Structure P
Amino acid sequence: MKVKILIAITALAAAPVLGFCQDVNKLIKQDDVERIIKTLSADEMEGRGTFTKGIEKAATFIEGEFKAAGLKPMTGNTGFRQSFAMLNTKPVSSKVTINGADVPADKVAISSSSSFNWANADGVQVVNIAAGKDFMTEYRTVVSSGKKQVVLIDTSYAKIFTRLAGRYKRETSSFKGDNSAPAIVFVLVPFGDVKSLTVNYEVQTTEKPLFNVVGVIPGKTKPDEYVVFGGHYDHLGFIKPMEGDSIANGADDDASGTTAVISLAKYYKKLNNNERTLVFVAFTAEEIGGFGSQYFSTKLDPDKVVALFNIEMIGKASKFGENSAFITGYEKSDFGPMLQRNLEGTQFKFYPDPYPEQNLFYRSDNATLAALGVPAHTISTDQIDIDKFYHTVKDEYKTLDVNNIVATIRAIALSSRTIVSGKDTPTRIPKLKK
């Protein structure tokens, strides 16, 4: 069955919309969309892994697209790159002694982004997670306490502890200068009272550069009000080989969303009628913790951000069929209904997130700004519960439905127009309490 890639007009009464549809179909062209996504998902990009040559190539390509479109760098940046530094931390050694006895290495897990030495238990809180308690509730309380702690874990939680220890023994990333989280020492040995304590923990840290790619179209009458269009351009890089292929190309995740951001930047620059300032950002490091969007959120006043359109995985038809997409956190603001009103007279429809159990609203780059009160939502079409290509080497250009990508980009262009023009302002999302 041939997919309709033009957003169809259902009635003559929709004549005002017809002009917009003709405009969007003319300015957002399928061959250009294909060119962009083919480039971003090509083997030459090596899967766009964080801290790799591949992501450098991808950033250079996106910069070129923004420059050719006529966008400006974000205030404070000399170019389109929004650069910052990360610290990669790798545990090297640890030794824990409690009550004069050395704790076996496989019974210890330590959470800390820096080396430290504790000569005694002064200032260290001792916590017991006893058998029969809700482990995850107790764990969350521990890690959110903001205190130096030794956490004694009952051996009935051995399997959970093994997974926890595996995570803390891997290399981790954090923002340079972010040493706010105090050290926590988890021990699987059932000590009663901690009368004496020594801990020696050594890590190796490496500073590495990261960069979002950001382009701006200044607003004409409301330059201090921002509408952000974003998507992450990083992916997994090289992973375990499958049928001789080890490149996780990330065509859908999220070259498709990055392609949408570039295409929308070109579209709005050609229209040249935005009253609010438009910010187009390709986020980095989403796959390793959302560090790009976290850093971006510190470089503008969230109270001045009217909305964030985060575009994530639009490479295949949604569970609702052609000409449809879903919006995460649909119930949290009137962002979704507002977009749908702008699509009256077309066949395209936005739906609430059909996968609430996946917690998608807080799993993508919209989450940081949403926590700060911004109507920041992710638009997607992915059938995440049955997507067999997700995070595999099979997420390649040939598995995409380009017609679906084009239709979704055009729908976002049409549906965002009253927010871009300053006519509509979505309701704010309640800020998360720290």
Structure Q
Amino acid sequence: MNRVSTFLLLSFAAVGSVLSGCGSETPEAGSAVSPATTAVVPNEAAPKEAKSAAKPAAKNAPEALPLKSEPKLLLSEDEIRDGWIQLFDGQTLAGWTPNNDVDWHVTDDGLIEASQGDPGLLLTTVPFADFELRCDYWVAKDGNSGIFLRCVPEPTNPTKDCYEFNIFDSRDQFGTGSLVGRTEPIAKSLGEEKWRTAIIKVEGNHFTASLDGEAVLDFKDETENLLTSGRIGLQKNAGLVKFRNVFVKPLGTKAIFNGKDLTGWHAVAGSKSEFKVADEAILVSNGPGFLESDDAWSDFVLQFEAKTNGDGLNSGVFFRLIPGTEEAPSHGYELQIENVFFNSDRTQPKDDAGTGAIFRRTKARWVIPNDHEWFTMTLIAHGPRIATWVNGFQVTDWEDTRPADPNPRRGSKVEAGPISLQGHDPTTDLKFRNLRVAAFPTAD
């Protein structure tokens, strides 16, 4: 638990110290066509937009945190299909940011570790609303740590700014397994200087947790201070603390494809692509063209599976779109699908993008999937922050710092827009299935 102001320390003295594409058809947003074709794709963009080809530097992008070796995919195939993602890659702190000068670092044996500095947090760069979290922790004797849920970047009050799942065996009140300032654990489950597994589930106002399989928490927040989304944080308060195997599964996603027909979707005018349903998947062939959702989303989690049925094929999923027209079918951000890389090096994707990149904005730090194989993608878009995972592994973490613009090709857009699936060119042949979205709660 973090130290806070003198006032808060006095206020909580009874409980101890508290907190501290590819393209589309336009040169600006489009890449070259698939290696299998030399067809020229027509230009859909206005001349002014076509000239704006510069790629801005990505703030806190994973390019600055290169992997030391091939990534380890720690989740099973079933877990990946079920929506689980890794929050820690075992090599870097990509996807995390500290809120003070604690010495957070990754050890040679692949652990997140801290022991020095004032109490502070290591926070995810994107928020989560409803989710299940699973992680292992190790805390020194008489150590003080915690796992923060739905947290603001700089929490000062554990009953208003976050939910703190405490890790503090030597404290009697609001000790390990409690939510500090909110509820005591339903059972004591202690253990220092050994690895322990915490599983925490957050749905609406309901919080449950177990330690090493033993239930320790069952709490409903019925106060006026209910938080509906926020960052996940790991805390160093006192003593050495270590974390590993940090996974999360977003909850509350709803299908946006029924597996039977294209209800809820429409082809954008002028599309040459063919869109049909086969084997409970959307089959996209030929192109160029776009299949666009009838609904729109602003801040959301998108998860789906995709499969390219050819070598070196190019496609994408567009989001926060301006609704497509024949003249401008895809003015949005593009989540790239292209499993091509050079020199047998998966850190060298074609078009400086790769599957999981935001095309012309970020580079996937590793090309995870292979053609002809199903793979799972997760996209979290919240305000200007956009993060992506492929087969549960994070490949992009980017904040769009460009000036605001209603067209994401020209600037930052946070307003709602449809999602579309791209048919890139005449060689297009790929499938999408299990598409589902969870919108972040809106402020009252």
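Readers should treat all values here as calculations from the given coordinates under stated rules, not as data from a laboratory. Given the structure is predicted, the values throughout are model-derived calculations rather than measurements. Cβ atoms are built from the backbone, for glycine too; each structure is taken alone.
Tabulated data
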| item | result |
| --- | --- |
| Ranking P, Q by mean count of other Cβ atoms within 10 Å over residues 123-130, the structure that comes out highest | Q |
| Computed -7500 for helix-only ellipticity at 222 nm (-39500 (n - 2.57) for each DSSP H run of 4 or more, over all residues; to 500) - originating structure among P, Q | P |
| Per distance in nm of label points 7 Å out along Cα→Cβ at positions 187 and 347, the highest-valued of structures P, Q | P |
| Entry that produces 3.5 once distance in nm of label points 7 Å out along Cα→Cβ at positions 147 and 315 is calculated, selected from P, Q | Q |
| Answer label among P, Q for the case where Rg and Dmax of the Cα atoms in Å, calculated from the coordinates, equals 24.2, 85 | P |
| Entry that produces 28, 18, 15 once semi-axes √(5λ) of the Cα gyration tensor in Å, for residues 211-338 alone is calculated, selected from P, Q | P |
